[in-house]
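There are structures below to look over.
Every read-out reported here was derived from the displayed coordinates using simple, explicitly stated rules and does not represent laboratory data. Values in this document were obtained by computation on a predicted structure and should not be read as measured data. Cβ atoms are built from the backbone, for glycine too; each structure is taken alone.
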Structure 1
Amino acid sequence: MGEIKKKKLVKLDDVAQLAGVSRMTVSKVLRGAGSISEKTSARVLAAADELGYVKNFLAGSLKSQTSSFVGVIIPSASNAIFAEILSGINEQLRPHGLNTLIGESLFDGKIEEDLIRTMLSIQPLGMIICGGLNHTESAVKLLNFKHCPSVHLWRPDEDFGDVSIGPCHVEAGQLMAQHFLERDFKHVGYIGAELGKDLCAEIRHVAFVEALQAAGKTVVEVIDPNLPRQAESGRELTRQLMAKYPETDAIFYLNDAMAVGGTAWLCEQGIPVPGQVAVAGFNGTSIGHSIRTRITTVDLPRHGIGTAAGNAIIALAAGEKPQRIVRSPICLVQGNTT
């Protein structure tokens with residue numbers, strides 16, 4: 001492993017030179033202090049934006065320009081997927097004396113942008129963005145300035161960051177559709193939530209529906225844009241779907257948590273699973289918690305994705321060029337719900 005290299009940071013002097021003003025003037029404008037004309041302030045802010053300047057909150061308190069932190073932004077702390085990914089990341093970083101600083105974007109692009117700015121302000125060794133959400137133009141621009149190496153997780157088909165790691169969500173949707181076709185389900189349903197925020201879930205949803213439609217099947221759907229993607233939502237949306245489409249004999253859920261909630265509701269209503277309604281989810285998080293009911297799911301190496309991300313950051317920080325796109329393997333794990 002080569003020596004870890006730190007990217008050169010944009011400083012106040014750089015902004016001052018581009019704006020044609022003094023360093024003190026730049027400092028006052030960025031702090032909102034002093035009496036600086038609007039014209040000069042606008043010129044300074046434009047120069048800072050052009051250079052990708054990020055305020056360094058550690059300046060004056062640290063002599064070294066090297067941080068031992070890696071910023072990690074996840075969409076949801078309540079999702080078991082990201083806990084396993086974080087475990088894999090930390091497993092690789094800690095032997096190198098590195099720690100993670102974790103932020104939660106809540107699938108909100110503006111929150112993600114604010115977290116990126118905040119984390120960059122303490123000069124992280126690298127950034128790991130775990131998403132699949134709508135990134136703001138400013139967020140993409142900040143990372144493209146290469147303040148530090150960045151790794152993007154969960155959507156490898158998106159050109160974002162230095163390395164992109166994750167499963168193919170089109171393949172995941174098609175894989176479950178093929179399973180449903182092989183089981184010859186007649187009336188297929190789909191249940192999801194927050195698809196406008198979670199772009200990867202929407203990609204899986206579209207691939208699933210299109211694959212079934214291509215085979216002559218019709219898919220009925222209940223999708224709530226606001227409910228969280230948890231078990232209770234799965235229960236409620238299953239109730240809604242069965243009330244509207246009682247002939248449904250198979251349901252694909254956005255994730256395992258919702259599938260577990262939906263299965264519980266079906267069983268409480270005396271509806272046999274899979275005798276009357278089959279159930280399937282995504283992400284494999286239910287596998288380790290199965291006792292009698294084992295949810296059919298698309299499994300993926302959650303810990304392995306984190307491991308790959310940690311290794312990529314270490315390699316990038318050392319000046320190496322790891323593989324640009326890393327597609328994580330997926331597989332269908334058939335439980336006793338289909």
Structure 2
Amino acid sequence: MGLREVQASVCGLNGLRVGFVGLGHNGIAHAKAHRRVGKSVVQALCDRNATRLAEAGRELGVTRLYEGDEIYSDPTVDAISIHTGDPFHVEPFLKALEHGKHVLVEKPVANSIEQLRQMADAARQADRRLKIQCGYVLRFDAVFEAVQELCRKGMIGRIFYMEADYIHNLHYQKDRADPTTGRNWYLEEEQPIVGGGSHELDLLRWFSGREVVETTGYANHVAFPEMRHDDLQVALFRFDDGAVAKVAAAYGPMTARPPYANLVLYGTRGTVKDDSVAIASGPHNAHPAFRPIGGPRTKGHPFEPEIADWLAAIAEDRPTRCGFFDGANSTAATLVAVEAIAQRRPLPVPVFTPHS
């Protein structure tokens with residue numbers, strides 16, 4: 001029986017059987033979201049922390065528990081959902097594809113350009129029927145979906161300038177050391193423009209439909225001194241059609257997150273600001289009025305529609321909303337931005353494709 005027939009049989013009887021690697025807050029949230037979607041089975045769990053693994057097994061009622069690589073070769077697992085810390089996505093990604101599993105990998109996709117190259121090579125060599133979803137979950141926010149639809153239809157014209165910010169008080173992260181290693185990878189390795197700002201850049205890439213080819217930026221280390229790296233990073237991105245975008249990522253502000261990520265899109269026919277749009281009726285309509293876009297913004301993280309899209313892509317043999325190369329390019333541009341900030345000069349950004 002081939003992969004397609006196995007998928008059809010499994011999905012038709014019990015739902016796709018999913019294994020979860022990494023059982024921190026995000027991993028548990030995804031497992032529970034799968035239950036709410038109701039089209040898959042939480043089949044197996046994996047975490048190197050035995051205590052956390054046992055607790056998650058009891059909470060979720062799952063008995064197939066793994067501390068090591070056995071989850072990838074488990075024949076009862078059809079797909080792997082990866083929720084390890086950001087620097088540790090590459091190994092489970094490679095092993096999942098090697099064993100013929102569908103993959104959902106959280107953002108940022110990787111922690112270095114070299115890791116992205118390894119993952120891209122694996123994705124190119126994998127069975128084309130395997131579906132990869134990258135966890136840029138803001139693509140499933142109702143307002144951002146409505147903005148993308150406006151852009152897809154050309155309603156705001158050619159986009160020439162964009163802004164979006166990841167402004168978030170994340171001081172609580174300093175108390176989240178890994179109980180197994182005693183390390184806090186967040187304080188040691190997190191780069192705000194990658195871990196947070198890539199969410200916003202991904203939206204801008206999605207809205208514009210273009211690729212980033214160059215980046216530069218600035219940073220400082222003031223508001224969150226416990227972090228090893230700069231806690232404020234601001235990057236400029238040049239797209240292949242000449243459009244320019246600014247993304248700021250700040251982890252230390254004493255304020256609530258701004259609504260809609262301070263989103264601004266300027267096009268030749270109109271402007272988007274947060275959850276409103278102004279579209280000119282003609283060349284003499286220089287200051288069109290703003291009107292609301294779509295319905296209310298999705299509350300929290302829209303994991304359910306992201307998961308439903310991944311499962312439907314597997315069942316229907318179609319692309320996911322954020323496939324590997326799409327997500328890899330959002331991550332790559334921000335990784336290069338970190339290097340450009342360090343070198344204090346613009347740097348070219350590689351573009352990953354299924355063919356090179």
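For this structure, a couple of remarks:
- Parent structure of the calculated result 1.00, given that Cα Rg over 2.2 N^0.38 Å is the read-out and 1, 2 the choices: 2
- Which entry (1, 2) yields the derived value 23.9 for mean count of other Cβ atoms within 10 Å over residues 134-141: 2
- When helix-only ellipticity at 222 nm (-39500 (n - 2.57) for each DSSP H run of 4 or more, over all residues; to 500) is computed across structures 1, 2, the figure -13000 traces back to 1.
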